[in-house]
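What follows is a set of structures to go through.
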Structure P
Amino acid sequence: MRIVPAIDLIEGQPVRLKQGDFKQQQFYPESLLELAAKIWDAGIRNLHLVDLSAAQAERLGSIQSLEKLLVKFPFRVDYGGGIRSKKQVQQLFSLGVDAVNIGTLIFSDRTAFNELLAEYPTRIIASLDVKDNRIAYRAWQENSTFQIDDVLPDLQSQGLLKLCVTDIEKDGMLSGPSLALYQALKQKYPNLDLIASGGVRDRKDIIALEGVPCEAVIIGKAWLNGNLNLRELC
């Protein structure tokens, strides 16, 4: 199972939210490059990068910062935030981004999402984040009437291979991941590469997610606050 440290940004500054709430922000003094260096020096080559400002504004964020990051540290980056078109996806791929996380576009323009899926099946990650069992999108600020099972069968029929699910109530809380949710999803959709996100506290949580089995686990606050030692996870 891949270990994927996360860095979220607001106006270019690393931050963590609690439960997707933009009113509950914890900023970190280090820059994006300083945090990236810590991950790289620990021997980890995966990075989950989310521009929350871009997600709110529904546009791509600072491409220059992303370019500088990838020149200095050629991570396997999966990027999310503000992606609304094929042109943006192509721009990100041209910079060296490995995969993109897309959520809102699934609901705002399913045709466009399906076209991206057809062209880049191994590089598109459906990001379905849930709150009270309902999918939330537009930077978690809008709740839909859909549950994951309402949309996944159609997405899988269109060729979806990768799925990232965040339990928003767990995110940033260090309260443990939603194991039952991931176990149920893996049982129903065994062929999907499942990426778990939200709530991871320690190595025991990582071992439990490996047993689901998840293809990858995203860790945010646990590594930023020092609960997890990245060097020990390689």
Structure Q
Amino acid sequence: MSRHLQGRLGVATPSIVHQGELAGWRYLVLARVPGRPLQEVWLEIPDGNRQSIVRAVGEMIARLRSVPVDAVRHLAVDWHRFVARQVATAAVRQREGGLARDLVAQIPAYLESAAVHLSERSEPVLLLADITMEHVLVDKHGGSWRVEGYVDFGDAFVGYPDYELVAPGLDIARGEKRLLRELLLGAGYAEPDLNGALRRRLMAYTFIHRYVKLEDLMPAIPQARQATEMEKLARVLWPVC
């Protein structure tokens, strides 16, 4: 994966310096990627600079979508089977994650109403599936922070493109409309695309994401705690319009 993405994302990624085996264990030596995790410096970054960083993350996603997948077809999943499994287990996973029971009870009906968004066909792309503040590296240049690199390919697979937006949309934009719009515009969406249909699609993708537990988001998006209906929660998490 490291070699496949080298030079293709517009930011630095780990390059393999050496690989071998020691006492029966295979290992890799990777070059250091410059920068600091975005989560370490987020509070130091002024609002305008945050917007430019999130736009850059979106542009990285746009480049990722253009990366050929022929060499990584072994990472492909049966998308429709994957979606069906995630839909069937969505309520259980969120309940086990601590989400309020009233909201958990609304998940099956919400996903049924949003089924058309999950069944839309797209050209499969390479997904990193975990573009978060922990894995985006930034550095300061002339008083302004900018994205320098990305690390962590452990969750990569091949699937439908909108799945990629869930992690950065929730962990980086965090319910802030200006940041979310910068992310989406950077990723290649046009202004007319930022509508209610996209919000419902992203909320549906939130529930099929393998790692998202909505309760874990509440400290970072406190206004989400005030939402007692699923549509209101979708508007808080995905304020695209």
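Here, each number is a calculation from the coordinates, and none is a lab measurement. Predicted model, so just to flag it, every value in this text is computed and none were measured. Cβ atoms are built from the backbone, for glycine too; each structure is taken alone.
List of remarks:
- Taking FRET efficiency 1/(1 + (r/R0)^6) of positions 111 and 151 (r between Cβ atoms, R0 = 30 Å, to 0.05) as the criterion, the top-ranked structure out of P, Q is P, with the highest value.
- The maximum of FRET efficiency 1/(1 + (r/R0)^6) of positions 71 and 159 (r between Cβ atoms, R0 = 25 Å, to 0.05) over structures P, Q, that is, the highest value, falls on Q.
- When log10 I(q)/I(0) by the Debye sum over Cα atoms at q = 0.22, 0.23 Å⁻¹, for residues 47-118 alone is computed for each of P, Q, the one that comes out at -0.95, -1.03 is P.
- Origin of the value 41, 38, 32, where Cα extents along the principal axes in Å was derived from one of P, Q: P
- Computed 4.6 for distance in nm of label points 7 Å out along Cα→Cβ at positions 23 and 103 - originating structure among P, Q: Q
- Among candidates P, Q, the computation of FRET efficiency 1/(1 + (r/R0)^6) of positions 95 and 127 (r between Cβ atoms, R0 = 25 Å, to 0.05) that gave 0.45 used structure Q.
- With helix-only ellipticity at 222 nm (-39500 (n - 2.57) for each DSSP H run of 4 or more, over all residues; to 500) derived as -12000, matching label from P, Q: Q
- Value 26, calculated as relative contact order in percent (Cα under 8 Å, 6 or more apart), assigned to which of P, Q: Q
- In this comparison of P, Q, the computed figure 0.75 for FRET efficiency 1/(1 + (r/R0)^6) of positions 7 and 55 (r between Cβ atoms, R0 = 25 Å, to 0.05) is attributed to Q.
- Which of P, Q yields 1.3 [distance in nm of label points 7 Å out along Cα→Cβ at positions 39 and 79, calculated]: P
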